[in-house]
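Derivation of every value follows stated rules applied to the coordinates shown; laboratory data play no part. Just so it is clear, the structure is predicted and the values come from calculations on it, not from any experiment. Cβ atoms are built from the backbone, for glycine too; each structure is taken alone.
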Structure P
Amino acid sequence: MKSELLLRIKDAEAAAATRVQEAESQAQAILSDARRQAETVLAEGKATADAAYQDRVAEARADAEEEAKKALSDGKHEATDLRNRFESGVGGVTDRVLKLFEESL
């Protein structure tokens with residue numbers, strides 16, 4: 001009777017130890033899964049942020065190129081106007097400007 005009781009206690013202790021070990025393994029698996037999910041969420045967030053950054057850079061680059069083209073066009077137009085005015089020579093002004101320019105050299 002005593003030995004039977006001791007066997008039952010040992011069996012119960014062994015079963016409890018097995019359950020504790022299974023619970024710890026399950027907890028480790030849950031933790032590992034949570035870490036993987038967190039890493040996935042972080043990677044997705046980083047990818048989204050990088051894509052948004054690249055979009056903004058592309059927009060800024062396009063805006064800058066458009067402004068540069070406009071400034072170049074405006075400059076060419078102004079240069080053409082000045083050249084035409086200079087070549088038309090308003091009342092001897094061309095000769096005077098050339099003389100002043102030569103004197104400054």
Structure Q
Amino acid sequence: MANRKACGDDMKIQEINKHQPYIESDLFRKEVSDKQRIKGSQKYPELFTPSSWTDDELAEHAMMEFHDGQEYVSGMRIRMREMRKEIERLEKENEVLQRRLEGGG
């Protein structure tokens with residue numbers, strides 16, 4: 001029974017992984033991961049080795065990274081709102097221009 005479920009899950013995940021947004025997400029994540037690892041190798045004297053860090057250093061570093069991520073998400077939200085407003089403004093402007101072209105003034 002467990003094998004049949006695992007086989008079904010394998011087929012399902014293969015189907016899911018063909019979904020274009022997930023493909024793009026995986027590619028983007030890999031690109032960012034590679035850049036981060038290069039950046040880290042230039043910033044620190046050794047590759048990430050958990051045993052070289054104290055528990056508190058690991059926790060604090062992770063917390064700082066999470067904080068940065070929250071700031072970036074907030075910034076993206078602000079930018080998306082601004083872009084949405086600009087899109088709506090342009091759509092209204094386009095409607096006015098379309099009416100003028102059609103002679104509706």
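With FRET efficiency 1/(1 + (r/R0)^6) of positions 26 and 82 (r between Cβ atoms, R0 = 25 Å, to 0.05) derived from the coordinates and found to be 0.30, which of P, Q does the value describe? Clearly, the read-out refers to Q. Upon calculation of distance in nm of label points 7 Å out along Cα→Cβ at positions 42 and 66 from the atomic coordinates, which of the structures P, Q produces 3.9? Of the options listed, only P reproduces it. Have a look at P, Q and say which one yields 4.0 for distance in nm of label points 7 Å out along Cα→Cβ at positions 18 and 58, as calculated. Derived from the structure labelled Q.
Can you say which of P, Q returns 11, 13, 11, 11, 10, 9, 8, 7, 6, 5, 4, 4, 2, 0 when P(r) over Cα pairs in 10 Å bins from 0, in percent is computed? Only structure P yields this read-out. For helix-only ellipticity at 222 nm (-39500 (n - 2.57) for each DSSP H run of 4 or more, over all residues; to 500), the calculated result is -35500, so let me know which of P, Q that is. The read-out comes from structure P.
Which structure, out of P, Q, was FRET efficiency 1/(1 + (r/R0)^6) of positions 10 and 50 (r between Cβ atoms, R0 = 41 Å, to 0.05) calculated from, if the result is 0.85? Label of the originating structure: Q.
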